[in-house]
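These are the structures in question, set out in turn.
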Structure I
Amino acid sequence: MAIRRIGGSPAFVAGAAIFLLLAALALFAPWLTSYGPYDMKVTERLNAPSGTHLLGTDEFGRDLLTRLMYGARVSIGVGLVVALLSSLLGLLIGVYAAYYKTLDHVLMRICDGLVAIPGILLAIALMAALGASALNVVIALTIVFTPNIARVVRSSALIVKEQTYIEAMRAQGAGDLRIIWRHIVPNTLSPLLVQASFVFAEAIISEAALSFLGAGVPAPEPSWGNILQASKLVIYKAWWMVVFPGAIIVLSVLSLNLLGDGLRDWLDPRVKGKRT
């Protein structure tokens with residue numbers, strides 16, 4: 001029944017299909033192309049798409065399709081790690097803030113302060129302090145997105161905390177850890193999963209923006225952001241340097257948003273009731 005319900009969501013199916021295709025290109029890149037991501041051939045620089053180079057070449061004669069496939073490893077990898085880390089930290093902060101009022105005042109005020117700063121500006125400031133590298137991008141974006149997830153988890157945990165069965169567990173002598181991890185946390189996973197899918201998409205965009213601004217993954221390591229950064233110098237000579245990296249970023253973010261919408265529809269009891 002669960003598989004049929006998921007299959008009945010066109011948004012989820014479309015998003016999953018697009019994202020799995022991009023993930024497969026990233027995972028099997030060494031077997032799908034005969035070029036390396038750093039192989040340069042200056043005599044073939046800025047060649048238009050052809051049978052030899054399906055998406056053309058960049059300013060150093062490197063195959064653009066190969067660079068995009070290897071760049072998917074960096075961009076999708078950064079987005080995935082950021083989504084996992086921010087979800088874990090947000091879950092811990094949100095649940096404990098909801099359960100303990102003293103922690104709530106401290107943790108939520110810190111989260112409010114971080115949310116008050118525009119995410120991209122906070123990420124740039126953190127990258128300026130940490131230095132440009134893929135690891136530091138993960139650290140910076142995790143700090144940026146954790147407060148939003150913590151607020152979502154906290155709001156769900158506050159509702160669960162006031163339920164009658166939680167009071168019954170306390171009356172039976174259940175400890176705080178058992179109540180939190182066996183009864184509150186499982187009931188906050190649905191909104192957490194949906195929010196994590198959106199954070200995944202936002203992290204890909206943010207990584208691309210940081211790399212485009214020169215504060216993210218440094219060249220020559222390929223990422224979608226720094227490929228776009230290089231394209232701004234040849235935008236009038238090589239349109240493919242702009243169109244294809246931009247299109248693949250749009251597709252990845254669109255697929256993750258469709259996945260998030262499908263998960264939300266599937267996990268929402270009201271939507272499930274209508275479909276039933």
Structure II
Amino acid sequence: MLGRVLAVAGSDSGGGAGIQADIKAVTCLGGYAATAITALTAQNTHGVFGISEVAPDFVRRQMEVVLTDIGADCVKTGMLASAAIIEAVAQALEDFAPHVPLVLDPVMVAKGGAALLADSAAGALVRQLLPRARLLTPNIPEAEVLLGRPIPDLAAMERAVVDLLALGPQAVLLKGGHMEGDDLVDLLADGEGVRRFAGRRIPGRSTHGTGCTLASSIATGIAQGMAIDQAVARGRDYVRRAIETAPGLGGGHGPLNHGHTVVMP
């Protein structure tokens with residue numbers, strides 16, 4: 001199955017994250033990537049140097065023309081920038097893709113620390129998109145914002161993933177990459193319980209776009225008919241090998257090697 005994925009996210013001029021990472025990941029895993037761009041960013045491996053938001057009506061228009069013609073088997077959202085864009089995206093999903101599964105990556109802060117979601121928009125995200133999500137994929141800092149409390153250790157992660165699930169998504173993948181130590185754990189919670197995905201930290205600085213890439217990889221699996229746990233397992237393996245074989249570009253947090261695997265549809 002080809003698997004059509006509509007990525008609704010910001011553009012990364014450095015090519016490592018955002019829409020660019022989405023297109024690469026979906027394509028390399030054998031899916032078809034379409035896009036609706038929410039913001040333009042001027043960024044490289046050192047950080048974000050400028051952001052220009054797209055008008056909410058035009059974000060909606062991009063989604064409408066894709067969904068009513070090409071269609072989608074999964075929608076993946078990344079950087080949504082503002083409450084107005086979140087509202088436009090939520091309305092477009094209701095109008096044009098009411099039954100299409102949504103992978104919601106709550107992008108809030110760039111790798112270098114730049115804010116990618118307005119402070120006033122977190123509430124809109126929780127109210128308008130979380131209950132619609134097939135899968136929510138926060139990292140630790142994002143989960144702390146969504147829950148309004150610190151998550152200092154694995155025990156706190158285990159409580160947090162259950163509380164995030166109670167906010168309305170069908171499943172939550174809480175990523176543990178921000179925890180200290182060499183052994184990292186991601187937690188997947190859904191109606192069947194909580195499952196652990198563990199691995200060793202890969203040394204190096206080529207980690208720009210890991211969150212975007214993982215969410216897009218999982219969305220591709222869902223679009224291709226995989227169960228959530230299978231899509232998560234394949235996505236994590238894809239990202240791991242992309243980090244291990246990263247090209248070492250730039251002087252800061254470098255991009256991954258998205259092209260290490262190409263799956264023919």
Structure III
Amino acid sequence: MSRIQETFARLQAAGRKALIPFVTAGFPYADLTPELLHGMVAAGADVIELGVPFSDPSADGAVIQKAGERALALGIGLADVLQMVRRFRQSDTQTPIVLMGYANPVERYDQRHGADAFIRDAAAAGVDGVLIVDYPPEECADFAAKLRAHGMDLIFLLAPTSTDERIAQVARVASGYVYYVSLKGVTGAGSLDTSAVEAMLPRIRAQVTIPVGVGFGIRDAATAREIARVADAVVIGSRLISLIDPLPREAVVPAAAAFLRDIRAALDDVSSAARAA
């Protein structure tokens with residue numbers, strides 16, 4: 001059982017929902033990421049999605065694009081991201097880390113370091129899962145099997161436009177959890193329609209047996225609370241990135257932690273209400 005699977009099993013046994021924040025590696029300061037990860041865990045994060053900077057992030061809106069551009073300008077590449085995970089793992093061996101990004105950096109890494117070098121080095125660094133936005137499920141069976149052999153999960157996105165056939169394809173290869181994109185569009189775009197999310201999740205769960213996290217459009221404790229009523233996990237990225245973007249170095253971790261504590265409290269309110277019902 002992977003660390004992600006263990007985490008969700010523990011949370012489900014306790015009747016709790018997972019909080020999954022997203023941050024871009026190397027943003028807003030190149031050397032701050034491991035400290036920021038620890039601060040988010042202390043504030044209640046259960047799993048962390050760590051964005052791998054890329055120059056053409058097709059699924060991301062302006063906020064995360066800007067964060068990636070700043071990290072790239074600071075020289076942050078995939079090898080640096082793996083080193084950040086290694087540093088985090090020196091004092092946290094429990095919290096799952098998911099690398100979220102695009103095919104180009106992964107394939108370039110293998111070109112430079114040898115076939116399957118990314119899988120080998122990610123596992124050695126302490127990565128627990130991989131979400132590659134532009135890897136289609138029908139072409140990922142071998143990749144998923146190699147990740148699982150190294151104790152890592154392959155996570156996929158589903159969207160409001162996903163067909164039953166597409167959901168079934170994802171169900172065959174995904175592990176850890178699936179990430180339901182609640183909006184038609186890029187990260188940070190539009191307003192969240194919780195009723196539409198609630199209507200879609202039974203279709204997903206009819207074929208997907210692993211936990212379902214929901215992200216895109218979750219901006220505050222109120223929207224997180226509504227999503228937590230129907231999802232297994234809440235993913236929040238753009239709002240967190242916007243919050244820490246303008247801050248001086250010493251203010252980043254405290255601000256991120258304070259924000260996530262509010263989200264954590266909202267999720268726990270939902271859990272408490274469900275247990276009391």
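Among the shown structures I, II, III, from which was the value -15500 of helix-only ellipticity at 222 nm (-39500 (n - 2.57) for each DSSP H run of 4 or more, over all residues; to 500) calculated?
III
Computing mean count of other Cβ atoms within 10 Å over residues 100-107 gives 19.8 for which of I, II, III?
This value belongs to structure III.
Values quoted throughout were computed directly from the atomic coordinates according to the rules given, and no laboratory measurement underlies them. Everything numeric here is computed off the predicted structure, so don't read it as measured data. Cβ atoms are built from the backbone, for glycine too; each structure is taken alone.
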